[in-house]
Structure 1
Amino acid sequence: MSIFTKFPYIVIEGPIGCGKTTLAKMLAEKFSVDYLSEKTETNPFLPRFYQDAQRYALPTQLFFLFQRANQIKDLSQRDMFAKPIVADFFLEKDPIFARLNLDDEEYALYHQIYQHLYFKATKPNLVIYLQTPIDGLMERIEARKVSYEQDIPREYIERLANAYSEFFHAYDESPVLIVNNEKLNILKNESALDLLINRMLQIKGQREFFNPNFD
């Protein structure tokens, strides 16, 4: 049985550098399903945000909010017989970054817009949360050599990772598989992807954990 027979709409989530986009693309290719990407590279404010966060946090966040809301709205209007889909984001995570990056007045404005835009979006059948140690995130950010990411402070990544952990500790809208991503390198280890897929097929509860060990 395909994981997309069991879970037609799968979301891969986690902080910058966790490998969510890589995993989503590989699953889409392996199972010939549609792939929905948040396309961070299209946000014109993002490089400037990493140079001057205080000045560009709000336009960066609002651009992402409108972009993600439009994508999710399009997804909600898909034909029920359309191909399964895997995405590397979902709208519910947007406030994680907003609360982290905006001051109180900016966040109040953002929250008003978020509430106005928020609609009954299609809930994922499964969310994969890639939980990665800070050292691993920093190494992967450096390795992928996106110029404007190279100066991201470690302290920011720590705060972001903690915010994600807190979010998924409380999230209960969809089943969640929390994956310890420290040793799960699907690019270097051919068996890693199959191991993860097999674990996904075994999911029965609302929140489960996967701690693969390749030693």
Structure 2
Amino acid sequence: MTWELFELLLVASIKTVALSGLSIVLGFFLAAGVCAGMLSQNVAARRAGRLFVSFFRGTPLLVQLLLIYHLLPRVGIDVPSEVAAVIGMSLCTAAYQAEILRGGFGSVPKGLLEAADMCGIGAFDTFRRIRLPIAVRLTLPALTSELIMILKASSLVSVVGVIELTRMAQDLAASTFLPLPLYAAAGLIYLVINAVIASIGAIVERRVARGHA
């Protein structure tokens, strides 16, 4: 395999990282809202949050991507394939992150919440300034794992026409008849990216732990 082919895989991996990173960030903010709904005193909000999580955790990402890709034009919304891919992955990871955060919220010391209530801090400010930061700190390992999972799952976005790392390896293998070295190179790139993510996550965990020691 030549350097030119490997370079094409590297360029495609940049798109993979960009799509995955954007999806995980958008998914986090959506997950925070969904989690707040599931923990709300409002029955409708709790049911809506649980329904969202049930649907996006209970159906394959591949099916979700195809639904979004074909549904948006039907309702008059024409978006590039990359946008449809980000929407699909964001919704999917939001469901998983919401469950991760819900577990984190359950570990927030009740004494802090009672103290915030006694100080007259509103429910929204308590959620934003106390519950969410603590939940994120407690769930950093799980959130890091979710980022790695969504990056690997990004290989599915090729079904909506996005040329990411796996699709690039497939196209190059079909045109060069070198499937083994190309897929091995793609696997190596995934491995390196995920190793970097895991290392960064571990560093952040240690720094957060020291900051709260």
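Rule-based calculations on the coordinates, nothing more; no lab input. Remember, predicted model here, so these are calculated numbers, not experimental data. Cβ atoms are built from the backbone, for glycine too; each structure is taken alone.
Overview of results
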{"quantity": "Structure from which 18.9 was derived, mean count of other Cβ atoms within 10 Å over residues 12-19, options 1, 2", "calculated": "2"}
{"quantity": "Among 1, 2, structure where log10 I(q)/I(0) by the Debye sum over Cα atoms at q = 0.13, 0.14, 0.16, 0.17 Å⁻¹ as derived comes to -0.76, -0.89, -1.18, -1.34", "calculated": "1"}
{"quantity": "If distance in nm of label points 7 Å out along Cα→Cβ at positions 60 and 76 is computed and equals 3.4, the structure in 1, 2", "calculated": "2"}
{"quantity": "If helix-only ellipticity at 222 nm (-39500 (n - 2.57) for each DSSP H run of 4 or more, over all residues; to 500) is computed and equals -15500, the structure in 1, 2", "calculated": "1"}
{"quantity": "Mean count of other Cβ atoms within 10 Å over residues 148-155 from the coordinates reads 12.2; which among 1, 2", "calculated": "1"}
{"quantity": "Top of 1, 2 by distance in nm of label points 7 Å out along Cα→Cβ at positions 4 and 172, largest first", "calculated": "1"}
